[in-house]
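Engineer: Before anything else, here is the set of structures, which you'll find just below.
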Structure I
């Protein structure tokens with residue numbers, strides 16, 4: 001029996017968008033030069049702070065940089081920290097790219113009558129600016145970021161909060177993601193239907209604990225529309 005979904009929950013990184021790895025690494029080399037530290041050590045330290053940043057413990061980019069410097073045994077002047085923070089945030093925006101199937105599927109989902117759309121992302125505070133930069137916010141009813149909630153996928157709390165905001169039960173939610181951080185198992189454990197989007201060329205430094213099970217797998221986001229059958233469309237949308 002086909003489930004009627006009340007909401008679609010979508011992951012952000014490597015589901016809707018990806019980062020240009022060479023541009024990303026170039027930005028990190030520039031930051032390391034300004035801080036006068038080894039570039040590889042800086043990148044490794046930056047990545048090691050992913051968890052506390054995504055939990056909102058290190059809330060801002062500047063907080064993250066201060067902790068990087070502390071771990072690398074150096075100190076930077078406040079003006080230098082502000083400049084590097086600005087450059088880091090700009091690099092994120094500059095190297096982010098939407099996948100070609102992202103906007104078509106979001107437009108199609110937005111036209112479906114009574115269907116809620118929720119973005120659910122393990123992300124630092126810089127993600128809000130990124131979502132605005134990519135003009136994704138216009139498609140979503142709610143944005144659920146781990147740094148604001150203090151809970152990361154695959155922990156149950158972040159999925160349940162997304163369902164709560166969509167005013168439905170987890171069992172009436174379709175979760176779509178690339179499967180990083182066991183996010184698909186986490187969705188299924190709270191009762192959601194999980195769809196894996198297969199992406200190639202994912203930035204390896206950010207890959208960890210990939211999912212090994214899911215309900216459906218697609219290689220183009222538009223294929224998830226088949227799960228809705230002949231669901232009535234409104235013919236109107238709040239996003240072009």
Structure II
């Protein structure tokens with residue numbers, strides 16, 4: 001009988017950071033709906049998603065010490081995202097002006113991967129800020145003109161995802177850390193207080209998130225339960241932001 005040789009898929013093709021999907025998709029969708037959907041959004045979203053795949057693959061390659069077996073996904077995804085970027089700019093050249101905003105957070109994330117500290121708080125916060133700024137790009141692509149509102153939506157999502165980074169850490173990697181626990185509650189509470197004069201519905205949602213940050217880490221929750229809770233929270237934040245701010 002012939003022995004079957006199992007071939008493992010080369011690492012880097014499929015991101016394994018499942019919690020990142022909401023952080024990647026939500027800002028783009030919020031920015032699009034806050035303005036108006038346009039054909040360019042299809043190209044922009046494709047570029048954004050493949051760009052995330054390229055970012056993940058590059059980070060994994062750097063973390064491995066630039067080992068050859070990790071290089072192929074980097075080459076493929078960078079090439080495809082570059083082509084999609086050109087297509088997006090061909091449809092709306094003005095979007096290029098937003099590119100410099102994404103350089104610092106991307107650089108922080110890649111340097112962290114090279115140093116094998118991609119799970120650090122600094123790296124997590126940098127990537128959340130970077131992803132939240134996609135609100136501005138998608139809003140611009142839809143012809144939006146109310147920039148104070150666009151920046152406010154960006155700030156709300158950045159605050160939510162930054163709080164989520166802390167909240168998730170208090171339930172997994174930093175579970176039992178009193179410092180992270182108190183910081184998570186403080187960040188959520190501060191965001192709630194800031195939002196009270198801006199939008200009461202938004203403040204109510206963040207107040208609920210503050211209670212969650214205080215209660216859930218004291219319970220025994222599974223990663224799956226944590227993930228499902230994040231889906232509900234993300235939808236609540238996005239819909240409330242669109243309804244009360246946009």
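Engineer: When distance in nm of label points 7 Å out along Cα→Cβ at positions 15 and 47 is calculated, the result is 2.3; to which of the structures I, II does this value belong? Numbers along the way, then the final one.
Structural biologist: Details: I: 2.3; II: 1.7.
Only structure I yields this read-out.
Engineer: A further question on this structure: Suppose you compute Kirkwood radius over Cα pairs in Å for every structure in I, II: which one lands on 18.6? It would help to have the intermediate numbers written out before the result.
Structural biologist: On the way: I: 18.6; II: 19.2.
Computed on structure I.
Engineer: Tell me which structure, out of I, II, gives -11500 once helix-only ellipticity at 222 nm (-39500 (n - 2.57) for each DSSP H run of 4 or more, over all residues; to 500) is calculated. Walk me through the numbers before you get to the answer.
Structural biologist: Values: I: -11500; II: -24500.
It traces back to I.
Engineer: For relative contact order in percent (Cα under 8 Å, 6 or more apart), the calculated result is 26, so let me know which of I, II that is. Don't skip to the answer; put the middle values down first.
Structural biologist: On the way: I: 26; II: 22.
Matching structure: I.
Engineer: While we're here: Of structures I, II, which gives 55 when percent of Cα pairs over 17 Å apart, for residues 39-110 alone is computed from the coordinates? Before the final figure, lay out each step's value.
Structural biologist: Working: I: 55; II: 47.
Answer by label: I.
Here, each number is a calculation from the coordinates, and none is a lab measurement. Fair warning: this is a prediction, and the values are worked out from it, not measured in the lab. Cβ atoms are built from the backbone, for glycine too; each structure is taken alone.
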